[in-house]
Structure 1
Amino acid sequence: MNNLWIENISRYVILVLLQVTLLDNIWFLGYINPYLYVLFILLLPLNLNQWKVLFISFLAGLSIDMFHDSGGVHAAACLVIAYFRPYLLRWVFGVSFEHQTLKYSQTPFRQRMVYATIMVVIHHFILFLLEYFDLSFILLILKKTLFSSIFTILLIIIGSMLFKRNTST
């Protein structure tokens, strides 16, 4: 196994453990909960085959579902963002993604945040929509999506600042 696989497996284990041990116990105002494990899918290698991304994302969501006993809503939400990932990467990063010259760590912060924000909002909307599975709760679904997304994105920003790679080497 090369370093890339070890890095991704380590990231997966750390994010899942962080999610189920610490972040799942955070409930602000009764409905705001961060889902930082989504960061694993966002940071998967950009040149990874789409079928592998779908499979890995499904397994990531399923592992969270097993801890939450949530019936597959996390797996479904992860599959949706994994499906839209290449289209969103192409839209946000443009030509550099098309020609496989994109280095995620070397892209402008604004582009990374646009990408992360859209993916997190899609994930959270699908997650809460499937959790309630009733459009009469649409205002609650939108409210939970908005506030949980903001909290998750703030954690992603803080994490990216704390664990920023040294790009000068």
Structure 2
Amino acid sequence: MPEPRSLPESAESDARARLRESGLRVTASRLAVLDVLGEHPHATADTVVRLVTARLGSVSKQAVYDVLAACAQAGLVRRIEPAGSAARFETRTGDNHHHLVCRHCGRTEDVDCTAGERPCLTPSDNAGFVVDEAEIVFWGTCPDCQEQRNDAKELHLDLHSTHHH
């Protein structure tokens, strides 16, 4: 399989080192997945498949899913699953950060942990659990969707006011 050419030298050697440190073999598909997620944090598996295929040529959807699973298991990739949304993947791991998700377009942004250490939220009653992670998803409307909704409202008002004259 040809080596991916799109990785800058330093990013590729970093990805190679991270794969080796986590005990995973360095393969073109693993390097391509880490590269894609570095450039497109919060990408869905289908987006990763499309972008990796564009870089490497023929690679099966299952192979990319397997790489995502192996990298998530090894802690190189974090899988987030906002309710009612496709799972998303990112290479920012280990800091327990949270996410903002737009209800309309699905845009996802990182939000730093409010207290700075894991877990950054402590339940009032842990029911005997040893808590090691807290995940918060803030839901709302991103600036682009707010603008589109405002434009649509103005258009509706304009159309509505012209019909009554």
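Each value in this text was obtained by applying a stated rule to the coordinates, not by laboratory testing. Quantities reported herein were computed from a predicted structural model and do not represent experimental measurements. Cβ atoms are built from the backbone, for glycine too; each structure is taken alone.
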1, 2: which one has distance in nm of label points 7 Å out along Cα→Cβ at positions 46 and 94, as calculated, at 3.3?
2
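When relative contact order in percent (Cα under 8 Å, 6 or more apart) is calculated for each of the structures 1, 2, which structure yields the highest value? Intermediate results must be reported in sequence, preceding the final value.
On the way: 1: 23; 2: 16.
For this comparison of relative contact order in percent (Cα under 8 Å, 6 or more apart), the top structure is 1.
Work out which structure the value 3.0 belongs to, where distance in nm of label points 7 Å out along Cα→Cβ at positions 78 and 142 was derived from one of 1, 2. Before the final figure, lay out the partial values.
Details: 1: 3.0; 2: 1.8.
Value 3.0 for distance in nm of label points 7 Å out along Cα→Cβ at positions 78 and 142 corresponds to 1 out of 1, 2.
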Among the shown structures 1, 2, from which was the value -23000 of helix-only ellipticity at 222 nm (-39500 (n - 2.57) for each DSSP H run of 4 or more, over all residues; to 500) calculated?
1
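A value of 1, 8, 16, 22, 22, 16, 8, 4, 1, 0, 0 was computed for P(r) over Cα pairs in 5 Å bins from 0, in percent; which of 1, 2 is the source structure? Don't skip to the end; give the middle numbers.
Values: 1: 1, 8, 16, 22, 22, 16, 8, 4, 1, 0, 0; 2: 1, 8, 14, 15, 15, 13, 11, 8, 5, 4, 3, 2, 1, 0, 0.
This value belongs to structure 1.
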